[in-house]
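Got some structures for you, see below.
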Structure P
Amino acid sequence: MLDVVGPGFTVERFERNHKPSALVYPGAQRTEFPVIFNAHLDVVPGEPAQFQPYRDGDRLYARGAHDMKVSALVQAMVFAELAGELPYPMALQLVTDEEVGGRDGTGYQVEQGVTGRFVVIGEQSGLRLVTESKGLLKAYLRATGRTGHSAYPWLADSALVKLMRSLERLMARYPTPAAESWTTTVNIAHLDTPNRVFNQIPAAALAWLDIRFPPEDTDLAGRGVEQVAAYLAGFCEPGVTVEIDHIDQPHHADRERAEVKRLSQAAERQGYPGGFLRKHGAADGRYYSACGVDAVAFGIEGGGQHGPAEYVELASIAPYHAALTEFLRAG
């Protein structure tokens, strides 16, 4: 990707937990950039054949085509073409860990003082602007009990039964929606006990929780680790404890902000609605939003991200390039 950008720019490199990232900008000194383009270069796993791109009509199929390698390439091209001639400094932020949480890429760079006034993240959006996304909570529920022979359950205390009852209470509060809904959702991602035989009652059990919550859920939004842990503990039976891995608050960008309107208008002039979206998944914009910096996702058209038939609509690439170019030149 840096070869696409070419020489003549400062390349500041970062790395944490073996996750490299880079910040590219004109001039010798990092500043508060009026605009940052953010792109992630990592992809989720796939079958070997998915890493051999192929074209079918107006679609390009490949792992990461839609999420978000093509948008990243266009962002890099626009940066290379314009960054050296704009009347203000801008930056291109390249990270390699968005698919696993982004903490060691965008998150780490923000911790190290990288900042700006407006961020465009090239995540797929069909040339619409994602101005809201849900918060992300990852937690563990750990249950303890007393083991025993499965033929004599009254002599034991099953940790797994305690855990399942606790999860049932939580899912009763947050049932899985029948259709798309801007509500809190809970994914029980993993259940485990140390048992390796059928005839032993488990003395310990573990559940992983992935919870996505909108800002309207005031039981979670705006709450700290201790508050959220206490709230989740309210669903748990005695012997079940809560451990919070991390909480990321919902992301929000002001739709009335001048840069948001300018980018929307640039998309409209390319024949796209330029409207707004809110997404259920988390993205790296939350690291900027937490610092009071507005960030939007704005990318190409396509579909099937993370699936077996991921593709990008080739007809959206040139309009995306043109919209980014117009947006920067109008700044």
Structure Q
Amino acid sequence: MIDKIKRFNSLKLDWKNFQSNNKKTRIRDASNILGFSEAEILSTEINETVKYLSVDDLDGFFNHMFSIDKLMFLIRSNYVVHEIVVEGKNLYFDSDTIFSKKNNGQPLLKFNRKLLMFFFYQKKIHSKRELRSIQIFDKMGSSVIKIYLKGRDKKEFDKLVSSYVVDYQYQLQGVDFKSHSQSGGINLGSVDFYFRNKKSTDYIVSNDIVSNINLRIVLNNILKNKISVQIYALGLDAVQYFYGQIKNIVDYGPWINIIDKGFNLHVLEKSLTKCVLSKHCNYEKYFYSVDFLDNNGRYLLGITSTQGKEESFIQMVNHLKGLK
């Protein structure tokens, strides 16, 4: 325990010094610079605004959370951030998936529940606004899911948190961040396509890398033609989904962004270096998905049609295939 406390105090000092010289650097980026996990760095801020939580009953935890009026779920990879704002009353949790009642019971967020290890609550001021969040990390202290209060239920949110708060016993100071590698258990096979009936034979007819299509081209065509789509992002052992039409594409530096009322997407555009066009078949009916990968061949983001509105998406895909 003494060694853990020494490690904790040393990192706490390093983190304060780092913040004083790098005020705009996010904790996720600081993690890579300092060589400590994001969760371990966050643990050094435990006080009135950061709490360590013990969650033994994940089902009860989420069911309790869905009493909150409005929440934002955030997952990310190095190059993609996917944010969904939803009303708690429209959600339910089953096994390893949060489902949305408003989208015909389609999944909103899927994750590997066995890998959720460390839970924190944080309240902080950002851009003159008070933010409350619950942040969930895997066994190596890497962020899997972040959940923000977006409504007015501050007291209910704090009450929920208080029922899980425990004294911090330096659990993360016993984790060697550098010795672990991220599991990478989520891949394209983890995506729940609405047209994939698990009781039938669903197979990919074609799976082609296309050089003439990129994310910007696809998003612009979706926006122009007002196509209803499913946009899914693959994070660390998690997949999150958006369903509907997009309305605003905005550039911020090297990032291309969708900034809509209930959905934000931030993508470091140049890091998505490959586009894969897949043609699926189910009961002799065809569907398309467009997926984007990084240089290491990791699937990070994908787009497909929404149920009952496939024709406009197929027309767009056929148009894009004809581009030179």
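One of P, Q was used to calculate distance in nm of label points 7 Å out along Cα→Cβ at positions 14 and 38, giving 1.0; which? Clearly, the read-out refers to P. Taking FRET efficiency 1/(1 + (r/R0)^6) of positions 118 and 190 (r between Cβ atoms, R0 = 35 Å, to 0.05) as the criterion, the largest value within structures P, Q is that of Q. Determine which structure produced the value 160 for volume of the Cα convex hull per residue in Å³, calculated from the coordinates; the candidates are P, Q. The value was obtained from structure P.
Thinking only about mean count of other Cβ atoms within 10 Å over residues 62-69, which of P, Q has the largest value? Once mean count of other Cβ atoms within 10 Å over residues 62-69 is worked out for each structure, P has the highest.
Just checking, which of P, Q has the largest value of relative contact order in percent (Cα under 8 Å, 6 or more apart)?
Of structures P, Q, the maximum of relative contact order in percent (Cα under 8 Å, 6 or more apart) occurs in P.
In this comparison of P, Q, the computed figure 0.40 for FRET efficiency 1/(1 + (r/R0)^6) of positions 30 and 126 (r between Cβ atoms, R0 = 30 Å, to 0.05) is attributed to P.
No value in this document is a laboratory result; all are computed from the given coordinates. Just so you know, these numbers come straight off a predicted model, no measurement behind them. Cβ atoms are built from the backbone, for glycine too; each structure is taken alone.
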